[in-house]
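K.L.:
Given below, in the form of structure tokens, are the structures.
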Structure I
Amino acid sequence: MSAKQLILPLNQEQIRELRAGDRVELTGMMYTGRDAAHKRMAETLQAGGSLPVDLAGQTIYYVGPTPAKPGQVIGSAGPTTSSRMDPYTPVLLAQGLKGMIGKGSRSEAVKNAIVQSEAVYFAAIGGAGALIAKTIRSAEMVAYHDLGTEAIYRLEVERFPVIVINDGVGGDLYQQSLDSTRND
């Protein structure tokens, strides 16, 4: 099965058509953010402040890229374990975040928030950071500069490979895989 080609930012029609297990290639603009950036965004919102970037309709890639070598756009850019963002994810989904990319499973609270927000969680291949970096056409640090590699970057990507893990209707590829092995 060939990968679905999607243009970022995601729209509701695209999200509604995605199902757990779909292979996807993303092209367009996304943001990055890891634990420290997520914590700061959540604390900012709790204090009544506004975010440094508008998350409405956007996708966040959970990555702390390594510095670029001369002639490169970005260094290695492999996914971070997504569960580390789980305490902050529901509040960001409430801000209109529509896509998340990382590795590993999500908590029940996050899976419920994904369905409620009609969002999607994708997995990128862990251990393939150098390969993934080749799909990144530009990288610009846009917020929380003091966090270094954990700052928020704006990335332009082309055919960035992911797979849908949690879709907007409650599908969960990891759970489906567990269920199918139990039934064998």
Structure II
Amino acid sequence: MEQSNDRLRMMILTALFTAIICILAQVTIPLPLVPITGQTLAIGLVATILGSTYGALASLLYLIIGAVGLPVFSSFSGGLGVLIGPTGGFIVAFIPTAFFIGYYLEKTSFTVFNAIIANIIGMFITLFIGTAWLKFAADLSWKAAFLGGFTPFIVVGIIKAVLAAWFGIVVRNRLHTAKLIVA
């Protein structure tokens, strides 16, 4: 019975953290090709707190909710058009990014140091997949894709990775202490 309760608790937390991704996605700084958003911060937080399986599941749920047309992507956008458009690769990349961050932490330990490493690597996973998608979806050269979808996001991405790591570990530890999260 306790295992069933743990699973239900984690599913509820997954839904809650999916909502947090939806909310942070609305924090946007417009740039010419790809905006800076709170989505990547949210993905790092979710994966750091929930781990690989539930972090990836929250990211997948976010993608599905947006794909069916609910305005949960940046600037209150939604629909399949966003996913197949120039920025769709960044959104799709959230799933392997979240899985990697959580997996890395599960295989090492849930410390701020390890979370920073995992989140920085995760940031690069998102940027590489998103930039490759941008190149083909917008019919850009590799140079233009990297200049528009990769390089402007490195510094802010590292800042968001550190914030997600630190805050994520603090929240995870508190949820664990309160017995609201499975270790």
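K.L.:
To which of I, II does the computed value 29 (relative contact order in percent (Cα under 8 Å, 6 or more apart)) belong?
P.N.:
Numbers: I: 29; II: 24.
Working through the options, I get structure I.
K.L.:
Thinking of I, II, which structure, once helix-only ellipticity at 222 nm (-39500 (n - 2.57) for each DSSP H run of 4 or more, over all residues; to 500) is computed, gives back -7000? Please list the in-between numbers first.
P.N.:
On the way: I: -7000; II: -24500.
Going label by label, the one that fits is I.
K.L.:
One of I, II was used to compute distance in nm of label points 7 Å out along Cα→Cβ at positions 6 and 86, and the result was 2.2. Which label is that? Please list the in-between numbers first.
P.N.:
Numbers: I: 2.2; II: 4.7.
That value comes from structure I.
Just so you know, all these numbers are worked out from the coordinates, no wet-lab data involved. Computed from a prediction, not measured in an experiment: that's the story for all the values here. Cβ atoms are built from the backbone, for glycine too; each structure is taken alone.
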